[in-house]
Structure 1
């Protein structure tokens, strides 16, 4: 029984270390997003004031209209670039978390299987049917969990593909609009 407790403690320590690594990674990814947002905010603010000064210094309505028309292209390009940078950060974080979750779940399942095997071997006589029922229930639970993980992974991949497609389309539209104007 002591061996089982040691395995449980070792598994718990490994899980805690994995959680700490994920928390550190999450914090770094949030920092990247904050840096991106701050840089974008600073840039947009500076450009907005520069544009406002240019509009106030315009001599006639045609110059104002030209300034306004000239603002659309760079803003669209910057918006597409921001979306791509944001998507890269989020995709990297998502991939990292998925890998860690899968690895951690495999370790937990392995540890639980070992624990279950030890409990089964040490079960008192006459409890075979209860142990078999419990084993079947655990197997069904693990199968359901695996199925849910696979479905979640497919949903994340589909969302990522859709976001990539939309970003690519927006970037292409901006390029075409910039070339034609």
Structure 2
């Protein structure tokens, strides 16, 4: 720092200030960009892994809520209720068919008539298979007016190697289990 008393040249003071402000060199800028690129490349796989884990968990929680809603509806209404994968949602009469990785409908199946109550769309980026991970799960899940189910089933939800399963027993009660099934 230049101290100036009486009679100093103002131009000399400006020159002294400018010598301390030279900025970054091209090499320093390239090193900084390389470090940022390296850190970004290291964080992308971690982010993808977290995204896959969140998708698997969200898919399983959605299936769990479907099963819980179906059983509760059967108990509260005193009627038979079923969950089935549906096809042809764009038509007036969607039909049961397909597998539990697709859209799923809650249907009131009393007598000969069937009333569509609710439809859930699938969570993107997940697959739903059996516990062994070898086949998709189709058919219907039914609950009678007492809340009893028609079959034991494990719906294994996978995304990027992460697995959550919805296990439904013959009593119709669902439970969530982490790493209970195998992912293909």
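Observations on the structure shown:
- Source structure of the calculated read-out (semi-axes √(5λ) of the Cα gyration tensor in Å, 65, 19, 15) within 1, 2: 2.
- Distance in nm of label points 7 Å out along Cα→Cβ at positions 30 and 166 derived as 5.6 - corresponding label from 1, 2: 2
- Comparing distance in nm of label points 7 Å out along Cα→Cβ at positions 62 and 102 across structures 1, 2, the highest value is found for 1.
- Once relative contact order in percent (Cα under 8 Å, 6 or more apart) is evaluated on every structure in 1, 2, the highest one turns out to be 1.
- Of the structures 1, 2, the one that 5.0 was derived from, the read-out being mean projected area of the Cα convex hull in nm², for residues 54-109 alone: 1
- Structure responsible for 2.3, with distance in nm of label points 7 Å out along Cα→Cβ at positions 78 and 150 calculated and labels 1, 2 on offer: 2
- In terms of distance in nm of label points 7 Å out along Cα→Cβ at positions 70 and 86, the structure with the greatest value among 1, 2 is 1.
- When FRET efficiency 1/(1 + (r/R0)^6) of positions 38 and 126 (r between Cβ atoms, R0 = 41 Å, to 0.05) is calculated for each of 1, 2, the greatest value falls to 2.
- Structures 1, 2 were shown, and helix-only ellipticity at 222 nm (-39500 (n - 2.57) for each DSSP H run of 4 or more, over all residues; to 500) at -12000 was computed from 2.
Quick note: the coordinates plus some simple rules give every number you see, no bench work behind them. Values in this document were obtained by computation on a predicted structure and should not be read as measured data. Cβ atoms are built from the backbone, for glycine too; each structure is taken alone.
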